[in-house]
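Visitor: The following blocks contain the structures, represented as structure tokens.
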Structure 1
Amino acid sequence: MKGTALITGASSGIGESLARVFASNDFQLIITARDTSKLVALKNSLDDPDQTQIVTADLSTREGIDHLIANTKKERVDILVNNAGIMQWGNLQDREADTIDQLIDLNIRALTYLTHHFLKGMIKRSSGKILNVASIAGFQPIPAMGLYAASKAYVLSLTESLSEQIANSGVSVTALCPGITNTPSTEQLINEIPPFIVSSADEVALAGFEALMAGETLCIPGVANKTAVAWAKLQPRSVVRKIGGFVAKFAPDQ
């Protein structure tokens, strides 16, 4: 075995696909999510289920984060994959406070706490890798999903900052920034989007894995997504905001 990879949000979508990629590349797995039954199904579907440990935890709570850390104390985590996150559509003023807390706690707080905890051990060993799943939404404001886009901008900024900070440590940090991906969280959106800009979770996971193994700081899967990000960087912010407003028109009804 090449080491142990801890993957959050592994029960579906990109997280599930990432788990399969790491397993097929001879990594032991620690997979975590809230849904035990889905984690068990994933474990049993792998070629060598005995190499996979399940930790059920709600990472939107501090208790869930502490539970995950406590259940991995005896393990050497060589790779941390911060994939757990949620997407929310809707105007900020219309959201309930608890849903705002949930997004911030899962997309930002959990990722930060887990990175803080496991990075310390990696730095001491001068070895390790962290994959933070962000989004191309992190490159621009998007009305009707402003909280989500802002949370992914945080992930992107933190990852790039850490990458430079620890450049000579033997540890690397990678931000995976997919575009629209066919996952359970986007199923309401997919039918409104041209197929050529939609990626599969397997495609995104493989691109992220390869970028992580290569020590790249930034991974934007797909030519269309790379082009969109590069083009947006050349535009005035006022134009970028208008583009975000156009994207928001595809938002599912709340």
Structure 2
Amino acid sequence: MKNKKLVSRPMRPLIFPKQRLANSVDLRQWMPPIDNQHDMKTCCASAFAALCNYLFKRSMGRQSSVSRLFIYYNGQMIQQRTLQVEDRGVFPQNIALGLRKYGVCEEKYWPYEKHLLNELPPDSVYERASRYTVIPLHMICDINTIETCLHNQLPVLIGIKLIQQNFQHNGGYLQVPTDLNDPLIKKTGIHGIMIVGYNRKTQYFICRNSYGENWGYHGYFYLPYEYLTHPRLIDHMRGLWSILKIIPRTTTLPTVRRLVVS
């Protein structure tokens, strides 16, 4: 694996121009087909891969299918600080930093196959991926912040506790648990998903999952705004992540941006 020395700069703020936000946004028409992560803990990598495919399509007019396991391995390596990684999941920030450092390659060069899980991709794959880097965007976990991003056509990555009681029988609408002290909530791990739309009237976000098209509403589900007000149900501490742009790589790593919303 080639590891070039690249100069990094500290996170700096990003402020969108003042604007009146739309009452609703739905980016599903620009999204790639729904993935299925199967029995691998690649939820965050799958969400970021879908985001990369979305950006390639919207900004470059290019259909792509980037490698989820390549993205996942690099996030694992950063988080676990070893090449001998284990399938334990990865926090969104480490996936984002892995994308910035190592780039993206097409899935045909490092396919989503179980025998490649936790395996170090060859140098040839890293060479292909190194043509691109990304500008990661970090933000606080806040409803107005999410709406602002989506209004500006940027999907948002969030970690939630996906409590699925009676979920499949109500059109993909997730409900806030009636008992927030339920032991099931504490036992449930954080699951990475992508928010791709919102509706201020209904007070629901449109979210993309990675459990296949037969899950939820054709692979998507509806998350109530209220869900984000309960720290026990979301990964509030680590905040939200997105990718501002995919750009050609130079000798300097792009700056991680921090969204500031007034």
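Here, each number is a calculation from the coordinates, and none is a lab measurement. Keep in mind it's a predicted model, so treat the numbers as computed, not measured. Cβ atoms are built from the backbone, for glycine too; each structure is taken alone.
Visitor: helix-only ellipticity at 222 nm (-39500 (n - 2.57) for each DSSP H run of 4 or more, over all residues; to 500) was computed and gave -13500; which structure, 1, 2, did it come from?
Guide: Details: 1: -13500; 2: -7000.
Source structure for this number: 1.
Visitor: Check the numbers for distance in nm of label points 7 Å out along Cα→Cβ at positions 63 and 111 across 1, 2 and tell me which is largest.
Guide: Working: 1: 2.5; 2: 1.9.
Between 1, 2, the highest calculated value is found for 1.
Visitor: Taking distance in nm of label points 7 Å out along Cα→Cβ at positions 95 and 183 for each of 1, 2, which is largest?
Guide: Details: 1: 1.7; 2: 3.1.
When distance in nm of label points 7 Å out along Cα→Cβ at positions 95 and 183 is computed for each of 1, 2, structure 2 gives the biggest number.
Visitor: State the single structure among 1, 2 that was used to calculate volume of the Cα convex hull per residue in Å³, for residues 79-222 alone, giving 103. Walk me through the intermediate numbers first.
Guide: On the way: 1: 103; 2: 159.
Structure of origin is 1.
Visitor: Assuming 18 is relative contact order in percent (Cα under 8 Å, 6 or more apart) as calculated from a single structure, say which of 1, 2 it is. Working shown, then result.
Guide: On the way: 1: 18; 2: 30.
Comparing all candidates, it corresponds to 1.
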